[in-house]
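Before anything else, here is the set of structures, which you'll find just below.
Every number here is computed from the coordinates shown, using simple stated rules; none is lab data. Everything numeric in this text was worked out from a predicted model, so none of it was measured.
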Structure P
Amino acid sequence: MNSNLFGIALALAGGVLVGNCMLPLKRIRVWPWECTWLMFSFVSLLLVPCLIALASIPDWPHLYASLRFSELLPSLLFGFGWGIAQVLFGISVVRLGMALAFTIIVGLGTVFGTLVPLLTLHKNELASGNSHILIAGCGLMIFGVALSGGAGKLREPPQSEASHGYSSGLGIAVLSGVLSSMLNLSLAFGGPIAQVAVDHGAQASSAVFAVWPVALAGGLVPNLAYTVFLLNKNQSWKFLTRSAPDAFLSLLMGLLWIGAVAIYGLSTRYLGRLGDSAGWAIYQITMVLTANTAGIVVGEWRLASRRALIVLASAVAILVLATITTAVSTR
C-alpha cells in the first residue's frame, strides 16, 4: 500500500471512530452530563495525549523549553477556540435540534478546517489541479451535510422556534462551526513544535504527538471551566463516586475520541502536500457518514417518513462521492 492510500485509510478509520465516540453516552444511566464530560475531557484532552507524547517523543516534555512562546501560542490559542466550540455545540443542539445544529457546525467546520490551511500554508498549490479537486470535494461535502441535516429535520417533530431561542441558537451554531475547525488548525500550525520533536530524535511520522498536549491543553480550559461550573451549580460532584458502569462508559468515550484524533493526526503525514486539508475533509465526511449509520443501527430512523429516508440516502451517496473526490486530490 502506497503512502497516499495508507493516509486515506487512516483518515477514514479516524472518522469512523469519532463518528461512534458518543454512542456510549446513550447507555449512561446515573451520571449527569457534567460528570460524564469531566471524565471524557480529562481522559481525551489531558491524560492520554500526555501519555502518548511521553511514550513516543524523546525528551518530552522538556523539549518545549527550546521553543519560543510565540511558537507554542498558535496551537494553544487554536486549541482554546476549539474548546469553546465544544461547549457551544451542546448549547446549539438544545436550541436548534441535532439535525440543524450538526449541519451548520460540521459544514462550517469542514470549510474552515480544509480551506484555511490550503490558503495560508499551501498558497503555491492553489492553481494546481489537486487543489481544484479538493475544493470540489469540499463543495460536495457541504451539499451532502446540508441534505443530511434536512433529512434529520424531516425526521424530528416540529419545534417551537421561540421556545428554543432559535435566533440566538443559530448564532451560537455558526460561531461553534467556525471555531470547531480550530482543532485542525492547531495541528496544522504546530509545525515548529513538530520540528523540535524531530530535532530531539522523534520520528517524523509521530512528531505530531508533541503538538497534541499543547493544542488539547488549550481545548481543556473552556471544557473544564464549563463542566466545573455545572458541577457546582447542580451539586453533581457526589455522583462521581457512584456507578462504575457510567464511569467506564465515559472513559470509553474519551478513548474513542482521542484514538480518532491520533489516527487522523497520523494520516496527514501520509497524504502529501495537501494532507492537512484533504485529510480533514475525509475525516469530517467519514464522521458524518458514520454518525448517520450509527443512528440507523440504533433505531433513530425507525419511525422516519419515506421522504426523510430518501433525502438521507441521497445525502449518503453525495458524501461517498465527496470522500472519493477528496481522496483523489491527494495523488
Structure Q
Amino acid sequence: MKPSKHSRNRRIANSLVAGAGVLGVVALSGCAAETGKSGGSDEVTITVPSWVGAQANAEVAKVILEDELDVKKVNLKTMDEPIAWDALNNGKADAILEDWDGQPEKQKLYLDDGKGGKANEDKHVVKGGDLGVVGHIGWFIPKYYADKHPEAKTYEGLNKLAKDFKTSESGDKGEFLGAAPSYTTYDEYLIKNHKLNFKVKETGNEAAQIKEIQQKYKNKQPFITYWWDPQWLNNDVELVEVKLPEFKEGCNEPAAKTECGYANTPLQKYLNEDFAKNGGDAAEFLKNFKWTTEQQNEVAKWIAKDKMSGEQAAKKWVKENKDVWQAWLPKK
C-alpha cells in the first residue's frame, strides 16, 4: 500500500492487512496507559494501521514490552490513521509506531510543538522519534515488461502502451491496480491531470492487491500498480518504478490539482504526551525502537506469506536478533 509522505503523501495508509484475521487485536482500554508505583506503565495501548508492515512493528514491541520490561498487558488496536490520532490525543492510546505523514490536519490539531502556552492546551501528542524505515509510494510495473518496453519506465511512454494493460473490466483504457479505498492516493488525479489512458481498479485491500499482483506476475502479464516500500512482497517480485514528475513540497495541494509523484518519507513514531512523560521504561523503549526496512519486511513476510501468527513471528525475530533489540532497552 502504502501503499505512504514526506509531507502529506500517504497515504497508503489505512485499511487492510494481508488477509482478514491476520491481526490479532485486543480491545482498546478506556484509559490507555496505567501508571504503576514505579512510574512505569502496567498497560500500554499501541495503535496499528491495517497493513502488515505496521503490524510487524507492533507485534515485536509487544513481545519485548511484556517479556523484557514486565509490562502486564500490551493492547494492539487496529485503527485507521485519523482515528488513531484522535485516540492518541485523548489518551485512549499511547503510541503510533508507523506514521506516513498523511494526516497534516490532525497534526495541526494535536501535535504539541513544545513551546507551551495556551495554543497547546488541547494538543497532547508528541514526537516519538524516527522508526528507521523510509517509506516510498510510486507506480510500478514488472521488470519483465520494462525490459521489453523500456519506454514504459516514464509516465509519458507508459501512456503510449496503455492498450497492453487493457482488461475486460477496463474497457478501452489500460487497467491501473489501485490501493485500498481508505489509503491516501493521488492516482485518479495524476491520471486525469496528465491525460493518461488508464482506469483505476480498486483492489479492496492489501491482501487482494497482493494476490492479483502475484497472479499476473506468475503469468508474465503486463500490469501497473500503486505500490510501496517497505513491503515484504518486494523480496519475491522484481518491479520497476515508473518515473512521475518529481515531488516538491506542496505539489499535491489541493489534491485534485496533483501532477507530481510521491515523496520519500522517513516514517515516524508519535506518543501521547502524558505517556511520554510518565510511561517510564515502556515509553523510553518505544522512543528507542528503531529498525531497518529489511528487518520489518522479514517479520511481515513471516506473518503474511508464511502464515505465522503475529506473536509467533515476533518471538522468532526477538529470539534471533537479541543484539539489535537490546540496544532499545532503557539504560539502567
Structure R
Amino acid sequence: MAETVVLGIDIGGSLTKIGLVTKEGSILDKTVFKTESQKPFPFFFEKLKSEVEKLISNLPPNVQVLSIGVGAPNANPYTGMVENPPNLKWGERTPVATVIEKAFKLPVSLANDANAAALGEMLFGAAKGMKNFVTLTLGTGLGSGIVVHGKLVIGEHGAAGELGHVNVNPNGRSCNCGLQGCLETYASVTGIRRTVFELLANMREDSILRSFSFEELSGTAISAAALEGDPIALKAFEETGIILGSKMADTVAHVDPEAFILSGGLSKAGDILLNPIKTSMERKLFKAYKGKVAVVLATATGADAILGPAALAWLEAENIGLT
C-alpha cells in the first residue's frame, strides 16, 4: 500500500522552507533556499519549482504526494493570492495558489504564515489535543493565529487575528503598517530593540547592551543578556511582558482560549518573558477567566516551519476526501 505525504511550503521574507511531511508530522525530507524577496515572483517560482521537483524525485516509488500547503505573508485563503506583502517585491496581488496548483497538478491550500503555524501547533505541536487557542509569533513583527472549535478564525476578508496591529497607545510608536502604537512595535524583536535603546538613554546601570549599535542588536543578544542578569535586558523584557500580557487579556475576553502558545526569537528568553506576561495577563483578566488560560512555549523550532503549511495540506486533503 502506498505511503502518503504532503508538501509544506513556508515562504518568508529571507528564506523559503519546503518539506515532505507524513500524517504523524515526521519530516521525510526538507530543504531551504533564499527567497530573494527583492526579485519578482516568476524568478522565485522557478527556484521553488526546481527545489520541489528535486525533493519529489528523491521519494521512493511507493510514496505519493497528496496535496500542498503554503504559508506566506499577507496570504488570502479565499482568493489564493498573496496581497501587498511588505517584504516581498511581488506587486499588489500574486496568484500563488493557482500558479503552484497548475505546475504540480495537486490541490493547493494557502494561508497567512502565522495562521498556518497555528495549525501546525494543533496537529503536531504544543496545541495537540486543544480546540481553542491562540498562537503568537514574536519575530521581526508579531504574527498570530486564532483557533476556535478546532478551526482557524479567518474572517470575512481572510485577515482575521492580526493581533500585532491592535492598539497599545494611539500616540505611540510608528508602525510599518502606517498606524501608530501597534502591539508589534512593542512586543516583537524590533519592538524590544526600541525598548532597549529607550532604557539605555534613561537608565544609568551598566549593560553589555551599551556596546551594540541599533543595527547590530538582535533578539538573541537581548535574550542572552537577560539570562545573564543584565538589568537593561531584564527591564526590557519586563516592560514587553506587561504590554503583551495586557493585550492577551483583551484577546481572552474575545475568544476564551485554553492557551496562548508563543514562538519566535523573543520566546528564547523563556520564563524571563513568560513570567511578566502571565502576571500582567492575570491582573487584567475578567474574573471569569482568571487562572484558566495557560501561556506556553511552542515545541516546534524555526527549522520546523514547514509543519504549519503541512498541517494545512493534511486538513485540506481530509476535507476533499483524499485520506
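Supply the structure label, taken from P, Q, R, corresponding to helix-only ellipticity at 222 nm (-39500 (n - 2.57) for each DSSP H run of 4 or more, over all residues; to 500) with the calculated value -9000.
Numbers: P: -24500; Q: -9000; R: -11500.
The read-out comes from structure Q.
Given a value of 1.06 for Rg/Rh (Cα atoms, Kirkwood Rh), for residues 142-261 alone, point me to the structure among P, Q, R it was derived from. Mind showing how you got there, number by number?
Values: P: 1.06; Q: 0.93; R: 1.03.
Corresponding structure: P.
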